[in-house]
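Values in this text are rule-based calculations from the coordinates and carry no lab data. Since we're looking at a predicted model, the values are computed, not measured. Cβ atoms are built from the backbone, for glycine too; each structure is taken alone.
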Structure I
Amino acid sequence: MKKNKQTNVIASILMIIFMLLFLVISGRFIYIQATGVVNDVSLTDWANDKRETSIPLRAERGNIYDQNGMILAYNRPAYRLYAILDSAHSKNQKEPKHVVDADETANKLAPILDMDVQEIKTIIENGMDEGRFQVEFGQAGNNLTQQEMEEIKALQIPGIYFADSAIRYYPNGMFASHIIGFAQPDEDNDELLGIAGMEREKNKLLSGTDGFIRYHRDKYDKKLLNSKEIVQKPENGNDIFLTIDQKIQTLLEDVLSQVDEQYDPERITAVVMNPKSGEILAMGNRPSYNPNNPDQVENWYNDVISTPFEPGSTTKMFTWAAAIDSGVYNGEELYKSGKYVVNEKIEPINDHNQGVGWGTISFDEGFRRSSNVAASRLVWEKMGTETYLEYLKKFDFDKKTEIDLPNEVEGQILYNWPSEKIRTSFGQGSTLTPIQQVKAATAIANNGKMVQPFVIKKIIDSDNEQIVYENEPKVVGEPISSETAEKMIELLDSVVNSKEGTGKPYRLSDYSVIGKTGTAQIPNPNGSGYLTGKNNNIFSFLGMAPKDDPQLLMHVSVKQPKLEPSESGSAPVSFIFNNVMENGLRYLNIEPDKDHEQSQVEALTFPDILNQDVETVEKQLKKMDVNVTTIGEGKKVVAANLDEGSLFYQNQRIIVLTDQPTMPDISGWSQRDVHSFATMLDMNVEGSGSGYVVKQSIKPGKKLEQGMKLTIELSNPL
């Protein structure tokens, strides 16, 4: 009885346990059936994921154009080469689908990939030894063109395949690269990602939005009859039209490269603007880079907008404008140039000719001669430093220009101590970027109204060609009156066109140029003070043309060029400015404003210089303020391109041949000047192209002889 009782108890307990388990499991099933959720996972979603597949539809990245529709950046199909090594890939196939002969494969691929045969063979054999399914061929096997892909396909090499991709291509190479920037495939998803310049600044807008195709499938990955297919079309990236003009930009790039090669400077910056609208027509730097080869970038910075520097005497343009506008300026008032001692606590201010000066001169002449003493007196004695500071801020020198480019850095007004306030008047201590100066100068070109610089002209929806954004000229300040702007134009004219003006090298043959020169010292990186030596400066020019109605405004700076002993810092700067400004105005069909003046300019009579001492002749001609090129290092003059008594004008090139002639660097010479030079030596000239000399067959410095052959290449992209 006792045993039966114990058995019944155990049976009851087991029954209770089974009943509880049944209730728990049943409850769980009921819960799952009611909610469709297991461990926080929706069974419906899980089932959909299992039977649903999605194929991405890539959006096409938008193109970048110049203002006239010339394409500057676009997507180009590219192919990545890979080799299948696993023989299982050929199972049940009539022909092999894997690499069967490493030697044959390497020999066929090497010439097209520009790789060593042994290198390709090693990649394949090492992959086979390691049991890898496939291998790739590094950089040489990536970004292959359509032609290269088809050439390899035609060889019918077993096991060789291609993966499609897209690369960003820049057809003009090193062209406005600091504006355009570049894009590269993202390592995670192979999508193009903007890395620098406009490609980075407007990456989202250019990228667009990917689409997809989504449908249900069976376990064999076959599309079901009732697949519930959903197609979401991609929204392609928008197209960007820049204000850059391809022809003016090309001209700028050409002359920047010439100066970079000839003078090997530390840095060059240049920017060309339409001063009426604020549109940037060209912008360039050296060093630069080719965005098709971003691994070789020498200089990431767009120095025009990202690298402030002490600007030197170009600042005087705004110092004089402030003095005139504040009502304290009398251009005929005299002052003692050379040295200015404010007080014993402030270091004396010297004029740029070692403090010698030019005696007692007027403030107008002080501007023409770029007098530091005149600038200092205007701020310290006439305006007062606080009034001057107000004008610096009116010109927006204390803030960014807000140009639509990435990584802009504003300059800094150094204005804590009296000496800093005075030195700011002639561009020392305080820093500015070229774009800040160009923006401020638009006030002089526009009757006192200062405009916003910009590089995006419009943005187009690439799917429907509709304009989604269009930039318009924007006045952002009025730092000076129209009367002040008028007076400044006359003063800037005198810098270039007067006898004592520092801007004589910037005269053009057909257009009247106005502007201001600058020679800025470079702070010593190893201590206080500035670097010394002729080459250790930043030479610059901020100018515009034509005088009465400026259509182009340009800033050029060249840092630490390697100058010849006889050259001034204006040589490389004026070569850039003059070529771009003159040809740019012609390209824009701006009517020359010097035609009516030429007959009014007094013609000069060429003197008798034959058989005279070279040094004496050079001094004589320089007094006449003409452009002289001396051929060779001889002591006597044996010929010239003009005869005694000939009439000529100051803008003509005078070529003086010595008794020991050597080949000059004729880069930038016109065809007429070259033939004048060649005639003097009875040289045979053969040329190709038109415009200005960019290449010469006889190297500079080579000894010249009668009858030599000279081959030249001329270029004028306009």
Structure II
Amino acid sequence: MTTHKTFCRFCHAMCGIEVDVENGVPVKIRGDRDNPMTQGFTCIKGRSLPDQHTHESRLLSHLTRDPGGAFVPIDIEDAQDEVSASLASIIEKHGTRAVAMYVGTAAYQSSFTMPFARAWVGGLGSASYYSSLTIDQPNKILAPQLHGSFQGGLQSFDSSDVWMVFGCNPVVSMYGGTSGFPSFNPTQRVRDATKRGLDLIVVDPRTTELAKMADLHLPIRPGEDAALLGGMIRVLIEEELYDADFVARFTEGLDGLTASLEGFTREWVERRTGLPWSLVEEAARRFARGPRGLASSGTGPSMAPRPNLSEHLILCMNTLCGRYNREGERVANPGCLTPPRAFKEEASSPFAGFRMEPKSRIRGLGQVAGELPTAALSDEILTPGEGQVRALIVMGGNPLLSFPDQAKTQRALEALELLVVLDPIMSGTAKLAHYVIAPTLSLERPDTTFFMDTWYPQPYAMYTPAIVEPPGEVIAEWDFLWGLAHRMGMSIRLMGQPVDMENKPTADDLIAMMSAFGRVPLDEVKRHTVGGIFDDDPFIVEPGDPNATGRMQLHPAEIAAEIGDLLAEAPVEGAGYRPGDQFTHRLISRRLREVFNSMGHQLPALRAKRKTNPAYMNPADLAALGIEDDSLVEIDSGHGRIRAVAQGAEDVPRGVISMAHSWGEGMDGKRNVRDVGSPTSRLVDNEDFYDTISGIPLQSAIPVNVSPAG
């Protein structure tokens, strides 16, 4: 048996691990105490990596459909020949936009897979690139485009006196991401922060694991984050708790924002949020007291109504209180493998990239970070006309479980002329494919922490070689795409550099290309075999240009319109949003420790902990409805209906159902839910109650009715 140092790639935290390998097979994983960043921490998902590599459900060869529709093995060279010929034929008839790529969450666990996929689509000349980014958090990209940014960067968690979190539970998800919240060992890091005096404020309908650790918990009514934020901002402005000097120097629109929020009265905010005004005032004052800290959010507000408005108002909270690094302060993490940039005490004006062409053909939706919105992909497939998507390549994702509006998603996948799925198991989406390509897994490839580079609390980076040989006939995702491009005569540029299309590069060649312009040379990173913290060359915020004209916008036109629409909504009784709605509950999304979206459901150690995604409800609600714990219930949104296993939970308030998404087999939504879970995406209508920029529909705080299953 040999032991190897590497890092986990089950989720985005990328914790340092030790892997015991016996006869070429990973058999056990534990946290690497020598890793200077994660210091021995692992989670249950990471410790299941050996099962992912060796489980009987893993595909070790490639499949295609025979004339009768059954899956049969196919050699990878033949698969690439046939797929490239089919793509060429579709492009000749319908143009490059007819070929689409969807990249799911699993593809982000490789530093170069997702960038290579995007470069492949660019080399093809197609606008049809989609990813999981636009499924749950496009507002994280769009709101800064409307608000602008500050070149000194945000204040860090470790240096903060106060932290306010909306709809995020990183102690379970192990992901703080763009919120700046700790991703690895979050429970201990929160405990350490509160011991040093951090004032933690959590806004969440449910008494989550993070809420239980908070100094102040605001159990908001689901879907009303924008109302609460507007109320808190009004307190900041009226009580002059904001940083007047910072606002005067670096922002515009305070007067307009103040006028727009006049309708956020005490009575209106209390009715919308279900919170007493005294609690709203207390939260606003505690946040303003700081003096350092941040407001941040997760998928709660991002998947609920008006996600762009909520995220914009969170940005306004930070900007009004000046929660940015200033001249002379040290930047906590300037990055290692990514290109260096200057940090200055200077504002950058908004840049609304979503207004740029090309746009989606569906509902006039715009780009998000240069890609089209995934919420519209099913319609792009089903809607005839120029640009209709006819071929789809899926990497690292399971659209049948993860896309909103599952019934429509299934119709779209079945309507494709060509569906190619790269997946280590026969997922629901793979079962609908024309070709299923078996990919390598994380321990079988070299990699770096490039994806998380600027999200660590310190300038940390690590390189790992592959530690086991790929079994069977599996192929790396980029290798499959390179083979298609080679056959089709394409040119590909990765990080602005041309990829050799005659002599196939290695994975390490691609890693070198990704890291070519990094602040820390890749060779130096490789020298630190357990990962390194590269803080010998600290980055200090520089003075801003005295003639700079950039200003962050507190009250752009799109946000003013959203505030007006919110205030114009008629009061509604019950759980609906519109007059005439007859709903009793709002269903909110949640994270579970044992899975990462649609990944991990089949692994034995994880299934032993959880086989399904229960419909968690307050015990008093269950009793009132005559529903027993562990019995089946039907949940109906008016658009779709699912069955689920009811489970009482005191941390869920009355009138709320809490369920994890990306479960179930799909199809009729009622199959064997005790063993495979329930697909909440069947409840979602992607054409109703959606964000007008990104198209993200209502996927949390969904109005529903619940009843005992017949």
Structure III
Amino acid sequence: MGKRLSMMLLALAALPLAAWQWAGAANQDAIAANNALFIDGNQGDDWPAYGRTFGEQHFSPLTQINDKTIGRLNLAWSYDLGPGNPTSQPIEVGGVVYTSTGMSIVQAFDVRTGRLLWRYDSDVAGHAGREMRVSWGIRGIAWWNGKVYTGTVDGRLIAIDARTGKEVWQVQTTTKGDGRFISGAPRVFDGKVIIGQGGGDTTTNRGYATAYDAETGKQLWRVYIVPGNPADGFENKAMEMAAKTWTGEWWKLGGGGEPWGNFTYDRETDTILIGTGNGYPWNAKLRSPGGGDNLFLCSLLAVDAKTGAYKWHYQYNPGESWDYNATMDMELADLVIDGRPRKVVMQAPKNGFFYVIDRTNGQLISAEKIAKVTWATHIDLKTGRPVEIPAARFPNGQDADVWPTTNGAHSWEPMAYSPLTRLVYIPKIEQGMSYNDRGFDAKTWKPAPGTVGLAFGPPKPDPLLNTSALLAWNPVTQKLVWKIDTFGSFGGGVLATAGNLVFQGQLNGRLSAYAADTGKELWHFPAQAAILTAPITYRVGGKQYVTVLVGMGTSAAVDAAQHGGIIIDNRTQKKRVLTFVLDGGAKLPPAPPPFVVKAFPDPDYRPDPALATKGETVFFNCIACHGWGAVSGGGAPDLRGSPMVMTPQAFAGVVRGGALVANGMPKFGEYSDQDLAALRQYLRSRAAALRSGEAPPKGANFGG
């Protein structure tokens, strides 16, 4: 079957584009051949999608690289990606590795040599506007029938010819200028491609997911996550049902629910599982002042894969108020629970619990904590609802220390499931946050850019704060099997293989392979850069390869205090594709010296606390890239060391004029002269604090 499938795909690859379109749209044999690449349990020669297969297990059946041969694993080749967000998982089909990084720059590499085959620029700078302010870029891509699919910050879904790098089609999945963006990987299934969008955290939008014909880009169906204005009528019975769980005039605020992250296709039941987002505003007291569960926020939503029609749902956080979205990866498995075979979906959403759910009907089977959780005591298995701690909802304006934070106990970095060990491998985060809603009133609050309806800050001191670990978790017993402490607050995404191996990278650049059954570290490689993406593995010419992208980006870069004391510089850090093979002979160039932020000289600076305080408010729109307190975590340059801030004209040209839009720096054309003066004063004050001896995180080489 494997050889015949490969021959069929090679034959199809030789066809001209029109024949490809005909084969994908009309030839059921070709659709079946493509589907075979994504079926759990296939031979594993390729890695064509984010989780490799429809079941999203992030597992490979390949065994050439195993717990006995791992000592021979070494670098085969590397490629420097250049500027832009590198935290996007690659894919591989037919001996070609594909990446989409930065502002959705898609590149193809020959696996054997690392040679760049082609480069496609989606021209995000020429299309995006405000969307560039709220998105860190794409996190993954997909392959189907000779095409590579990528999303863009400005909301387009693009199909690219996998052989030539030429655009086949593109479609605008959002309304331009509405603040929505694409940051998750498209998913392909049965001749269709599905994509969601982000933007519900800070904009008055209503989330939805859309399926398109994979050959033509024609829209096939769209499913909304939250109900719209009742006066306009409801799209279907599901939205009518959901509206009964909302109060007030929620539709004027959009509602949120954006499914920005992950989808899973259950081929046995022809069902798409959608992980849905949190509400807008975050504070449920503002969004739905009379209470209510607010369906389908923070839920696992199952819809018919052919039509998008509602099948069932399970809501993790009814009436959620802490940004506990459920857009994390969802793995399918067949487990024996209480002596009974069960078809399940497993997910660790942000809220700190690990869930096992019957994927045929949405029934909760089990749920247990994997991290420190202070918002609930447990999940009631009879009702399926969390048993909340009332103080976590900051009653009467009180401060509430809530664990996990908005980063979640498990974030976007994917976990993995091995059907051999029957364990789930989870990159766990330990963080807390203090919330309150003093001064926020449903009668007077109005949405504005950057506002979420809450105030938040650091929690009480705790030894767990800003730590992380790799967990091996038994989904049947809901018990920890082994744990490896990882560096800083974030561990990278996970790959499990039939070679009794689990691969994961860390913020300090250590790429490790552990024994899947015991957790013993068997191998590591000093990658010289932070690793957040999950590695992939595949086979070409009889050799098994491992590929991973390295470099800092996304939410992990927002707070440098989460990095365990290392400094990650946006300009000097290496953003690379690394590919490994047994007995590989390549080496990385020497690592750059440790980076230390040096404040720019500013002899004309004079303190003005009031103006700096105003500027700090303006800087809130810059935190996502430039970091809390203007201390960069590597997602963008550290502005305390940028000489551009010294000159008012240069500063205005970049911030308001958009001089660096092509480099990924958004344009803030609405800023007044007063806004710019305040923002500049704040940045100058932060540089002055650095000059006066405020200690930044200790610099260090990424290390072995």
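Give the label, chosen from I, II, III, of the structure having the highest value of distance in nm of label points 7 Å out along Cα→Cβ at positions 129 and 201.
On the way: I: 5.2; II: 3.9; III: 2.2.
Answer by largest value of distance in nm of label points 7 Å out along Cα→Cβ at positions 129 and 201: I.
Tell me which structure, out of I, II, III, gives 14.2, 39 once Rg and Dmax of the Cα atoms in Å, for residues 209-264 alone is calculated.
On the way: I: 26.2, 73; II: 14.2, 39; III: 13.4, 42.
Derived from II, not from the others.
Rank structures I, II, III by distance in nm of label points 7 Å out along Cα→Cβ at positions 401 and 609 and report only the one at the top, that is, the highest. Spell out each step's value before the answer.
Details: I: 4.0; II: 1.6; III: 2.8.
Biggest value here belongs to I.
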